[in-house]
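Asks: Have a look at these structures, which come just after this line.
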Structure P
Amino acid sequence: MILPEYGRNVQSMVDHALTIEDRAERTRCAQSIISIMGNLFPHLRDVEDFKHKLWDHLAIMSDFKLDIDYPYEIIRKENLYTRPEKVPYSLPRIRYRHYGKYLEEMLAKAENIEDPTQRRQLLALLANHMKRSYLSIAKEGNEGEDEKIIKDILEYTGNRNVEDVQSIRLRNGKEMAQRKNKNTMRRAVR
């Protein structure tokens, strides 16, 4: 069976329609087959182009040999198995993939904040987020992970706001892990 969702009986009706010699009679037979196919899936009647899809399915089930007056332009046999064109995706350059693209954008916005206390707070939040992201891919307890985060922030910002970045106090890895475990336990209790 070509389209098993319609069953053997519908397929045998299509095979019978192929044997009818009179074109008008064959067209009437095809219309009755379409109404039966529509009754098999009544929940799809509200879908746009439902009838058009049924006529396409009839053509597919007859292996495109059914010579009738189709009310719609049906799919061609050569277009049935063609692959769609590949969707182009933008692949922006991300310096460190484990931090993500949005972190780069947020660091750029942090540089433009006029208020120094707000800028320091945002940089501290971003630095702790970077450390959490870094710890998710690196072994915990790496020596110099805080220096690595600071160095990465300075690289992202082009060594601007050095005083703000160097004044950041990062949480230690154990503190982050304990906090994560507490949040997980709170969710489990709910």
Structure Q
Amino acid sequence: MDEGFGKTNSTGKSMTATLEEHVVLVNTLDKAQGTMEKMSAHKKGILHRAFSVFILNSKGELLLQQRAQHKYHSGGLWTNTCCSHPRDGEDILDAGIRRLNEEMGMKCQLSKGFDFIYRSELDSGLIEHEFDHVLFGRSDLPPTPNMDEVASHRYQTFASIRQEMSAHPERYTTWFRICFERAAEFLGK
């Protein structure tokens, strides 16, 4: 649930630096167990720390993003507002705020909602095995997405997301399908 790799961005700069990013390995209680290069962790399916951000507007609509096609997995799929992995030693809320700005060009306060663990084998041959912290925020400011990360975005009601996801689950990321109902329940939606 993170940045692409081996690509160039709109300025022509290489994005290969993400190949060398590390994730924080954790146990099932979210206790750090060291770090591992990000792609290695995803190839081996090692449990690591992640976060998913849900931003709602004042109408209670959720800001969704469609992942850029060239992402290293789940390209073109719809998902929550943003998601990624915290850096070693980085507070989870600080990481969420940082990544929200990097992906969606937005700044707002976030709060911790809940967490969950999931493991999913992706069609790219990678394995998502994450201790995912779900973070929530509210903003009516329009996003200015980083098009290297985000193909499209939209605000949508929980009811319409639920209906569309039921009819076309293949259009959504694995982690979003797993945590959507729990997020809706947490928010009273």
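Read the figures in this text as sums done on the coordinates, not as results from a lab. Because the structure is a prediction, the values reported are computed rather than measured. Cβ atoms are built from the backbone, for glycine too; each structure is taken alone.
Asks: Quick check: 19.1 is what I get for mean count of other Cβ atoms within 10 Å over residues 100-107, calculated from one of P, Q. Which structure matches? Please list the in-between numbers first.
Replies: Values: P: 15.0; Q: 19.1.
Of the structures listed, the value fits Q.
Asks: Follow-up. Out of P, Q, choose the structure whose coordinates give Rg and Dmax of the Cα atoms in Å, for residues 60-107 alone equal to 23.3, 65 when calculated. If you can, show how the numbers build up before the last one.
Replies: On the way: P: 23.3, 65; Q: 11.7, 33.
The value was obtained from structure P.
Asks: As an exercise: helix-only ellipticity at 222 nm (-39500 (n - 2.57) for each DSSP H run of 4 or more, over all residues; to 500), calculated from one structure in P, Q, equals -7000. Which structure is it? Write down the numbers at each step before the final one.
Replies: Values: P: -19000; Q: -7000.
Derived from the structure labelled Q.
Asks: Could you tell me which structure in P, Q was used to calculate distance in nm of label points 7 Å out along Cα→Cβ at positions 36 and 156 as 3.2? All intermediate terms of the calculation are to be shown ahead of the outcome.
Replies: Values: P: 6.5; Q: 3.2.
Label of the source structure: Q.
Asks: If relative contact order in percent (Cα under 8 Å, 6 or more apart) computes to 24, which of P, Q did it come from?
Replies: Q
Asks: Could I ask something else about it? Using Rg/Rh (Cα atoms, Kirkwood Rh), single out the structure from P, Q with the greatest value.
Replies: On the way: P: 1.40; Q: 0.93.
Largest calculated value belongs to P.
Asks: Given structures P, Q, which gives the highest value for distance in nm of label points 7 Å out along Cα→Cβ at positions 132 and 148?
Replies: Values: P: 1.8; Q: 2.5.
Max of distance in nm of label points 7 Å out along Cα→Cβ at positions 132 and 148: Q.
Asks: Once FRET efficiency 1/(1 + (r/R0)^6) of positions 92 and 116 (r between Cβ atoms, R0 = 30 Å, to 0.05) is calculated for every structure in P, Q, which label goes with the largest value?
Replies: On the way: P: 0.50; Q: 1.00.
Looking at the calculated values, the largest one is Q.
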